[in-house]
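Structures follow.
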Structure P
Amino acid sequence: MLNPRLKTLSDYPFQRLARLLGAIDPPPGRRPVDLSIGQPMHPIPPLMIAALRANEHLWGRYPPVTGSPAFRQAATAWLTRRYHLPAGLLDPERHVLPVAGTKEALFLIAQVVTGEQKAGRRPAVLLPNPFYNVYLGGAVMAGAEPVLLPVTAKTGYWPVLDRLDPALLDRTAAFYLCSPANPQGVAADLAYLKRLIELARRHDFLLILDECYAEIYTNDPPVGALQAAVALDGRLDSVIVCHSLSKRSSAAGLRSGFVAGDLDVLAGFAHLRSYGAAVQPLPVLAAATALWQDEEHVIANRGLYREKFDLADDRLGGRLGYYRPDGGFFLWLEVGDGEAAARRLWAEAAIKVLPGAYLGRPDGAGDNPGQSAIRVALVHDLATTEAALADLVAVLS
């Protein structure tokens, strides 16, 4: 009765973590600190609450799949400002589509571009390894063969494009990438994104760039795929970007984001979503519109993360392979054995982290690129973060 593709999906990382730690009691008297999940704990912007209340009379109406004109205009204007796009390049009526959080979009969009065959063979979907598990789920349930590309410190934490077999690229339907990357926090440069877009167009596949961490950065704003496409030749075909308010605005519970880019893909995605996707209520769209129009709360949010990375520089500098990430709020630490480190931190300090192996898959030789690492989410307030980092160093050093 069940779809056999489900059997190829392992348990979600947090289910695996619950089993790993389930039989371990944390130290009595210690307040548990969860650094395993990227759930922002910063204050919710008051303007979001105000917009929800001002539009509460709209809860009784069915929202359209394409969202509201105000939302599309706000998202288009933000993209144009943030990525220095030419005025008028993006049409709010066609280039932007709201989604109920980018998780939904990242999962579903592979179905838009994956057919029964490509180049006479089963289509492939490429993704980095380690990865956000939704990419794998989207590829598998679309009927594609997921092809995992190992990323390590030696590769700069990016797939090595020159090593990709042209025959593989010819049957590729989509290529998932996250920049700044989850879990490693590195940001792709303009040259890398341009090269990837060139490959996408040459081999007729879709680049799906997850940019949900793009507004949390420590130095220069990360470049984006639309920015790279414009720098390449001004066209947006073969590129879709995904943006979210969960991290940018500490509004994970709003479940609001959008996708933008290739017009044909967006039209197909809107058609698919009209059949089965969650559509955002109009008060949520109004709140999201207000958040995309405001930068002050984002600047303040970014400043809070910078303070925590300053703490990490002080506590972890020279230890556990620490480096200050380009963006996002994760630390990717080398600990030898990620599962063993996670058990020790929970048993000795009541700190919960995610083993890196849960974000990766073993290759043909049985090697998992995340096996030796842990992912640490700096999502709590400054005092909690400072104490947790001190305990982490004490346990693992």
Structure Q
Amino acid sequence: MNTKPLIAINALSVVGNGCMAVQPIVVGALVDLLGFSEAQAGFVASMEMTGVGIGFLLLLGVANRIPRPVLAGAGIVTIVAANIAACFIHRFEPMLLAQFIVGLGSAMVFSVYLTVGAAQSQPEKLFAIVNAVSIAYSGIFMPVAPSILAAWRLPGIFVTLAGIALISSLLLRWLPASIPPGGVEASAARAKPSPAALLNGRVLMVLAMMLLLYTGHGAIWAYQERIGVSLGMSVNTVGKWLGTSMLIWGVIGSMLAGWLGMKLGRILPQILSLGVSVVAALILVFGTSLTLFALACGLIAMSWFYGLPYQMGLLSQYDRMGRLNMAGCVMTTGGAALGPALAAMLVGSTGHWPVGVLAGCCYLAGLLLVIPPSLDRSRVAALAMDG
């Protein structure tokens, strides 16, 4: 891929991931600054991810028909408008609506990256590069966010997210407007089975795995800041730990996936990423020291973003037009919405340990589901090489 489209795609990924990147800080700020309960703050996070999931669902069959700069531009306008509106909201119900709209805009922006990425000859490598950039952005933003909150409270966060989206709009002209005449994407367009025809048993297993994976991630991510605070850490310190874990360990995990590619096959990366996630989730909620909290944060970030390129790449093997990747994002955002909601119902006087147990169970079930499709694609690749 040429440099300019790659830069534009990375910018869109940053904007599309923006709502989830600062979710722990926003959840904490809703509690500390606006007086929301922890459960209400979790439901706001859940509603934002619901908007992303519904956005992907609506775009599933039409994203490839809309010029990419137009679709991304519409998403940026939606994100900016909703974030500006959120600056003036102090009550629970209107905040639910504002964050739902932010989620819709994020889906528009992110779908452009997915359709381009799935068409690449080696999608895992592109997904790894873009993930690394998005994680680095999150890692830089997280330590800065508490200072923004201290100076300008929640409107400072919302205005910053809107400003980043506006800056990214300058790069829309670098996006390919439509499917190019040659290559994998054009061949996929000519074949073009309906999205429903792609949903065989193996694909459904991958999609169910993505739902479970992000149910676990969503539960942990929404309350990770609160877990650190419960150990006696300040909000600023927790923000720095979360940012460092993303900036260092998350980037390492993603770049490791890009460097290794398919050298370990399709199955072993899934076992490593999901297995480490189970261990990290349990350390996070049962650990009683700052050292264990830091270790858990690092392991969560590394395993999350080491596995993600392989999971997205696995879906792209079944559909080069990116529609299954969007379906996968419906599942991931559905899980990211379900996770905080379930965690909000579990959090109580017993502490945060049920959140970690919930996440660990989701990761383990996801691992059992992803192994058969990984074997299937490995066999297909072996047959193609023999041919």
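All of the numbers you see were taken from the coordinates with simple rules; none came from a lab. Not measured: the values here are computed from a predicted model. Cβ atoms are built from the backbone, for glycine too; each structure is taken alone.
Tabulated data for the structure shown
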quantity: When distance in nm of label points 7 Å out along Cα→Cβ at positions 86 and 318 is computed for each of P, Q, the largest belongs to; calculated: P
quantity: Origin of the derived value 1.4 (distance in nm of label points 7 Å out along Cα→Cβ at positions 6 and 254; candidates P, Q); calculated: Q
quantity: Test item: helix-only ellipticity at 222 nm (-39500 (n - 2.57) for each DSSP H run of 4 or more, over all residues; to 500) calculated as -27500, pick one of P, Q; calculated: Q
quantity: At a computed 5, 25, 36, 24, 8, 1, 0 (P(r) over Cα pairs in 10 Å bins from 0, in percent), which of P, Q; calculated: Q
